[in-house]
Structure I
Amino acid sequence: MCFVFAQQKVVVIDVGHGGSDTGAIGVNGIQEKDVVLKIANEILGLNKNLLNNQFDMSLTRYKDTLISLTDRSRLAKRLDADVFVSLHCNASSNSSKGMEVYIHNLDSENTKTSIGLGLSILNEATQKLGFKKRGVKFADFQVLREAGDYPALLVELGFMTNSDEADYFLKTKNIRAMALAALLGITNYLKLGL
């Protein structure tokens, strides 16, 4: 009799900003670096408690420290990541709102998988949480440009400059809901057979 065991997928959650780099500051004073750290820690906890550690999951930072962009990419490569998801919150000088996902603008073998993963997270969050879907876009962000042999994306979880979205992130239950949506988006995509 032959048993085949699926190898545990390695998921790296890049927690944007940190330390002296606050990222966007919300209209209510909330800081992007704190919001994404809370969401990342919730994702980690949900993977452990809800999914029984289905994924081998690591964060690029676990506390309020500044990690260089290069070190974030190095960590994902060293861990032989299957996926890399960078968490951020947006800012705008106008009344923009909603979520969007960025992938690298260089056409590579991971472009299609990055788009698929991004859409999975975006669909889960916008359909379940009511955020406006702003789509998948292309950019030359360093953490995407330096990605290794894995799909990589950067998720803008909402606008800190939009009072409704900034206030949304003040509530623990909403942090948990966003974390669950992101985790389910990753899970749903990986189940399809990356």
Structure II
Amino acid sequence: MNETAPTCAKHPKVTTYVRCAACSTPICDRCAVETAVGYKCRDCGTQRGGAYSPPSAPRALAAGLVGLAAGALGAGVLGMLGFWGIILAIPYGRFIGTLLLKASGRKVGLFIDILAGISLVLGGLAAMAGEAIVRCQLFLRSLPPGTPPPAVNPLLFITPCADVVTLIIAGVIAAAAISRLRMPWGGRWF
């Protein structure tokens, strides 16, 4: 049997056993582009729109808004549960990671990881601020009728213990969401 060694599609004088991970074209080391899934030819390796390319501006905005809303809702509701809220923040964060994947058009990478982390933590901080404002309003309503309202800073109503737990919950939600973006547990969830 007379088999000849495959040659590079662009450089016919160069023998190679490497093929493009996308189109299976034989490529040499000069033609190969290293990607997250292996070596690709220059045509396949430089295409825009892959999973690791940044999302479009509307998709990034949608993912950021989902992260803000989910962070505020999760930290606000789970913050009331105390320690159990920290435990429940893990599956909640994984669920939010799935929503962020869908909102971003299934884009992954460092940009989406940073966007998810920042938006979820900012949402948690917004929940803390909202809770402090509600406590301040309750305090002002508890004053006897006819008493002039004092000048009160709502940030004084942040309780250290409850708000540390809320911050921990926001961090756990962000970490679980980013872990979902990077690696699914038990297969695809979307």
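Derivation of every value follows stated rules applied to the coordinates shown; laboratory data play no part. Source: prediction; values computed, not measured. Cβ atoms are built from the backbone, for glycine too; each structure is taken alone.
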Practice problem: Give the label, chosen from I, II, of the structure having the highest value of relative contact order in percent (Cα under 8 Å, 6 or more apart). | Solution: I
Quiz prompt | Structure responsible for 4.6, with distance in nm of label points 7 Å out along Cα→Cβ at positions 148 and 172 calculated and labels I, II on offer | solution = II
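Taking 42 as the value of percent of Cα pairs over 17 Å apart, for residues 84-163 alone derived from one of the structures shown (I, II), identify that structure.
Matching structure: I.
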Self-check item: Which of I, II leads on mean count of other Cβ atoms within 10 Å over residues 36-43, largest value
Solution: I
Self-check item: Structure from which 54, 15, 11 was derived, semi-axes √(5λ) of the Cα gyration tensor in Å, options I, II
Solution: II
Self-check item: Source structure (of I, II) for helix-only ellipticity at 222 nm (-39500 (n - 2.57) for each DSSP H run of 4 or more, over all residues; to 500), computed value -12500
Solution: I
